Structure 1
Amino acid sequence: MKRYIPVLSIAGSDSSGGAGIQADIKTISAIGCYAMTAITSITAQNTTGVSAIQGIDPDIVAAQIDMIWADIKPLAVKTGMLYSRDIVNVVADRLTGLDVRNLVIDPVIMSTSGSLLIDRDAIDDLRKRLFPIATLITPNRLEAIELTGETDYQRQVDAFRAMGCRNILLKGGDDKRTDVKEDLLALEGEEELITLRADAVNTKNTHGTGCTLSSAIASYMALGFDVEEAVTRGKIYITHAINAGARVSVGHGHGPVNHLFAPRHMKFIINKSPRT
């Protein structure tokens with residue numbers, strides 16, 4: 001019997017479809033994996049900003065995770081917007097007690113338009129409870145500063161490692177450079193940072209890029225790639241997605257990327273080996 005490659009996203013819903021759970025489902029599916037979700041919050045938002053957020057009852061968040069694990073155990077998990085301290089802790093409780101093979105933590109704090117997407121009292125628990133069990137964390141430049149209090153990349157990496165992080169991807173997509181975008185990858189046990197470069201794309205359509213990248217990385221991990229290769233492939237995927245949606249008008253603000261620029265057929269497992 002064949003089995004799809006299941007990937008779970010634990011994140012918030014974006015009513016405009018460009019970020020959050022909606023972006024995760026599109027990304028995971030486009031790469032050929034089976035997307036599952038545990039929704040942490042509902043947002044009222046569009047491409048210009050967020051007007052309201054309502055957190056889901058933490059018991060319901062826990063129940064979603066429990067039901068998924070009881071029936072369709074994911075091969076990778078990513079977390080996005082967790083919104084509140086109670087939700088951070090219930091997610092940490094569940095993931096700590098489960099056999100999570102590949103866990104990507106996207107520490108969502110700010111939206112592209114600058115809206116705060118998490119209670120400030122939840123940030124410390126994010127550091128203490130989720131970072132130590134993550135396979136990879138993927139903060140952007142502003143999130144790294146907020147989480148570590150440092151502006152120097154190496155000091156940020158050192159601070160994250162002191163929190164128990166194994167692998168760290170420092171995203172530079174929000175840098176003002178117009179020629180190239182650089183991300184820095186710190187691998188467990190390695191002192192030298194790996195620089196990942198891609199040509200910059202001249203577009204305002206960058207809504208949901210962080211969600212999309214972390215989902216892509218989790219999907220490639222589920223397919224059996226190691227951290228460095230999964231990050232490299234994720235970087236290629238998001239660069240193509242941005243470029244494919246660069247000249248499409250969706251909304252009046254930061255539009256979405258084109259998640260479905262080259263969708264793959266659903267992959268499946270036979271005798272524990274991924275096949276197309």
Structure 2
Amino acid sequence: MNGVLGINKPPGFTSFDVVAKLRGILKVKKMGHAGTLDPMATGVLPILIGKATKIFDLIPDEYKEYLADFQFGIETDTLDITGQILKRTPAAVTINTINNVLPSFFGKVSQKVPAYSAVKIAGRKLYELARKGLVHQTPSREVTITKLEIKEYGYQKQAGVLLVGCSAGTYIRSLVADIGEVCGCGAVLTGLVRLQSCGIKLEQTLNLDDIDVLIKNDKLAEKLIGIDTFFTEFDALSLSQQDTQHFLHGAKIPIATIKDANLIKIYDADGSFLGLGRSTHGVLTVHKLLV
């Protein structure tokens with residue numbers, strides 16, 4: 001089995017929990033995930049199966065989209081509602097205040113990495129150090145926010161929902177905390193749904209409970225997203241039967257008609273995807289075999 005499954009991660013599961021469960025169901029060892037989700041979060045978790053694990057470093061993962069529930073007036077050590085409450089502040093933030101604040105978070109912004117995160121410092125994960133009280137300063141990173149809208153807001157509850165479109169590596173709980181700081185009362189993330197990742201949208205995903213049913217009905221293969229669909233920006237090249245054999249064996253193939261290109265999608269004469277190649281001075285070489 002080779003391809004990508006879009007899974008709607010349930011709450012309470014780590015991303016690795018989902019991989020472990022699917023390994024048990026599908027009896028497939030070569031499997032991984034793209035784009036880690038915190039246990040409290042739900043939504044799109046791309047699962048790479050078989051040869052698809054080879055494209056982990058190539059799969060387009062720059063844009064992500066989320067629905068983020070937030071609450072003003074609360075600050076925690078993890079920046080989300082699962083953490084220890086550090087401070088409560090009376091809040092009276094209006095929808096107009098929020099709309100005036102949000103534009104300052106558009107574009108490229110510097111964001112502090114949460115203390116409770118998997119980012120490593122000196123070979124150790126931050127959350128391991130944070131649990132021992134050893135984190136006094138966390139690194140900052142530049143992220144890009146391309147979409148930021150208030151979708152729901154209740155003044156009485158001082159709580160609402162944000163729609164966020166952002167670059168990979170953005171911490172939504174840090175964004176919520178920063179918005180709360182600017183509004184003068186702090187804020188905490190209370191829920192998170194990832195709507196899109198690696199080009200996969202929430203409506204394309206499967207629930208874990210769907211997998212057994214699909215296997216019993218021999219329908220799971222129909223839900224696999226083909227590896228080549230993630231490389232729409234690359235040119236495609238079909239090979240003859242003879243050149244297909246050369247490609248599969250890693251041989252260099254002189255093809256006068258191809259232009260120089262960093263990466264090319266390679267297919268056999270029947271349209272089956274073989275992998276990615278490179279062309280230099282009319283010679284095709286293998287970059288990655290994916291069959």
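Computed from the coordinates by the stated procedures, all read-outs in this text should not be read as laboratory data. As the structure is a computational prediction, the values presented were derived from the model and not from experiment. Cβ atoms are built from the backbone, for glycine too; each structure is taken alone.
A few notes on this one:
- Answer label among 1, 2 for the case where FRET efficiency 1/(1 + (r/R0)^6) of positions 7 and 103 (r between Cβ atoms, R0 = 25 Å, to 0.05), calculated from the coordinates, equals 1.00: 1
- Among 1, 2, structure where helix-only ellipticity at 222 nm (-39500 (n - 2.57) for each DSSP H run of 4 or more, over all residues; to 500) as derived comes to -5500: 2
- P(r) over Cα pairs in 10 Å bins from 0, in percent, for residues 95-190 alone from the coordinates reads 15, 49, 30, 5, 0; which among 1, 2: 1
- Among 1, 2, which structure scores highest (criterion: distance in nm of label points 7 Å out along Cα→Cβ at positions 39 and 247): 2
- At a computed 6.1 (distance in nm of label points 7 Å out along Cα→Cβ at positions 87 and 239), which of 1, 2: 2
- Structures 1, 2 were compared on distance in nm of label points 7 Å out along Cα→Cβ at positions 55 and 263, and the highest value belongs to 1.
- In this comparison of 1, 2, the computed figure -0.95, -1.11 for log10 I(q)/I(0) by the Debye sum over Cα atoms at q = 0.14, 0.15 Å⁻¹ is attributed to 1.
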